Structure P
Amino acid sequence: MSNRRRMYLGTILLIGFDSAWTSKNHGVVVGLVCKEDGTSRELGQPRIANFAEAAAAISRWQHSERPAATIVLLDQPTIVTNASGQRPVENLVASPVGLRYGGVQPANTSRVEMFGPNAPVWQFLKQFGGAADPFSPRANQVFETYPVLALIALGWLLPDKRVTGRLPKYNPKLRKTFSIDDWRHVCERLSEEILARHLSGLGEWISELKTKQAPCKADQDCLDACICLLIALYFVEPKECLMVGDTDTGYIVVPHGDGLHRELEERCKETSRDPSSWVRTLNAVQQGYAPDRQ
C-alpha cells in the first residue's frame, strides 16, 4: 500500500475471493491487513479454496489479526431474488461488457447448485454478515464484484477496430480464444497496481505468473482473486468506486471509471431506469470505515 497516511477506524482485514460458485468446484482466496497508519501486511500468496476452506481461512485471519472490520470482495452474486433470466444489474453491465466482446452469466434461483436454497454461497454469506448493505456498514461486509467489469473501469483494455477497445482474452480454459499476450498484459497491469502499494510479495508473485508459458485455469482464478483484492483496496484507500444495481435485486462494486460510468448511465436511460438510483459512487468514507479528511 502507498506510504501516504490513511487513518482507518481500526485495522481492516481485506479479502479477495474468486469463488467456486458451486460446492463441487474450487476458487481462490487472498487477504491482507490494512492498519490505521495506512501500512499493510500481506497474508501469504493466493490459495486454492472451496467455500468452506475460504471461510476457514478468513476466520483464522480474523482470530489472529483481530480486525475492527472485515471486507470481502466476492466474485459471485450475493443477492439473487429472481427465479429466471437476468438480474437488473446484469442487464445493465451486459451492455459495456458485450460491446468489448465479453459476456455476463445470468444469476437466478433456478440455477440450483449456484443459487438454490442450499447453495454454498448462502452459508458463506451468513458466516460473514450476509450481503453487504453499502448504506448500513457492519463489522463484516461482503460485496459482490466482477473482475471483467473492473478491467473496463480501470482501462485495462486492448486496441480493437471498435473505438471502445476489447477485453483481454486471458482465460486459459477457453483455448480457442486465449492469448498469452493478453495474459501477460493483465498480469503486468495487476502487478503494477499491487507493487505501487508496496505489496512486494504479492506483486512479485503476480510478476512470476506473467512468465508462465502455459498458465492453467487455477492461475487465472488467482489473478481474479487478486483483482478482487485490488478492488477492496480501492474501496478503503478510499478511492471512488462504482455501485451498479440496487440492494433489493443485486449490485456490483468496481473501481470508478468515468467512461464506464457514462456508458452505464446511458444504458439506464435506454432501459427506462433512473441513473441516479442504479449507478452510484461509493467509498470507505461513506461506509464509515475512514473519516472524511476534508
Structure Q
Amino acid sequence: MKIDLHIHSKEGSDGKWPLEDIFSEAARRGLKLISITDHDSIAAQAQAMELARQYDMLFLTGVEFNVTYTCPQYRNGKPFALDFLGYGFDIGNAPLQTKLDELRSFRNVRAKKILENLNREFEKEGLRLFTANDLEAIQATVDGAFGRPHIANYLIKEKIVYDRQEAFDRYLVKCNVAKLPVTLQEASELIRNAGGRLFLAHPADPNGTSLNVVSADPARQQQIIRDGMLDYIDGIECWHSRLSPAATAAYEAFAKKHKLMVSGGTDCHQQPVLIGDVDVPDLVAAQFGYI
C-alpha cells in the first residue's frame, strides 16, 4: 500500500497546490492512504475527505501543530519549536476548532508586527516603508494560513530581495515575531480529546523544526523524548523525506521499545512535488485499522 501521511495544501496552510491537484497527482502515483496535515489548520479537511472518496483513497484526518517546547535540562531552559502531527481526530470537535481559529487569527496580528519590524530595517537602509496597502497585497496572496513565506514572496515581488533564502537571512529572522505559543500538553489534550493521536514530527530533520536544534545525536534526542514527552505523545514520524536511513532505523527501534505508534510521509509542500516518494511501510496503515 502506498502511503503519505504528511502533505500540506494551498487551502489550509503553505502548500503550493490546491487539494484537487494534490489528489489528482496522488491518484496518478498510486497512493492508497493519505493525510492532509496543514499547519494549525483543519480548514481543508472536509474537502479532502470528499476528494479521497472520489479517488477511492483511504483518508486520515490530520493537522500539524507548532509547539513551544521547554525542557529545563536543555538549552538552559530556553524554549524551542517542535512540530507535532495530530491524526484521526473528529474535525467537528469544538475546542480543537476554537484553538485553531485563535492561532489562525493571531497569524494576521503577527504578520502586521513583522511588517512593523521590517519598516525599522527599511528606514535604516533608506528603503520605502510598507503601508497598510502592502499588508493587504500580501494577504491577497494567502489561501491558507498566513506566515513568513508569504511576506518573503512579497519581498521578492518588490525586488527587495532575490529569493526566499535572502528574505529570511536578511530580514525575516531578525524581524520575526513569536507565534502564539502552544504547549505540548495543550496540543496533546486537544488532539486526544477530539479522539485523535499525537505524533512527534520529523524528530531528526537536519533542515527543519526538530530536535536537531538541541543535538544531532539520536541518543540524546531520544533522551529528551523520554524526559518529557512520553506522557503526551502516541507516536513518532519515523519515515520522512529529510530523515536519513540511520535516523529512521533509530526512531523505529525507539518507538518499538516504548510501544509508540509510527507514521511517515513526505512533508510535501509541492516545492518540489514529493507526494508518495517516501517508502512508508504497511504497518503504519495497519495501526490505524486500514489493513
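Values in this text are rule-based calculations from the coordinates and carry no lab data. Everything quoted here is computed from the prediction, not taken from an experiment. Cβ atoms are built from the backbone, for glycine too; each structure is taken alone.
A value of 0.30 was derived for FRET efficiency 1/(1 + (r/R0)^6) of positions 64 and 184 (r between Cβ atoms, R0 = 30 Å, to 0.05); which structure in P, Q was it taken from? The partial results should precede the final answer.
On the way: P: 0.30; Q: 1.00.
Comparing all candidates, it corresponds to P.
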Open item on the list: Can you rank P, Q by distance in nm of label points 7 Å out along Cα→Cβ at positions 24 and 224 and just name the one with the largest value?
Closed with: Q
TODO: Could you tell me which structure in P, Q was used to calculate FRET efficiency 1/(1 + (r/R0)^6) of positions 80 and 120 (r between Cβ atoms, R0 = 30 Å, to 0.05) as 1.00?
DONE: P
Task: Structure from which 60, 49, 37 was derived, Cα extents along the principal axes in Å, options P, Q - done: Q
Task: Which of P, Q yields 2.9 [distance in nm of label points 7 Å out along Cα→Cβ at positions 48 and 256, calculated] - done: Q
Open item on the list: Matching task: 0.80 is the computed value of FRET efficiency 1/(1 + (r/R0)^6) of positions 176 and 200 (r between Cβ atoms, R0 = 30 Å, to 0.05). Pick the structure from P, Q.
Closed with: Q
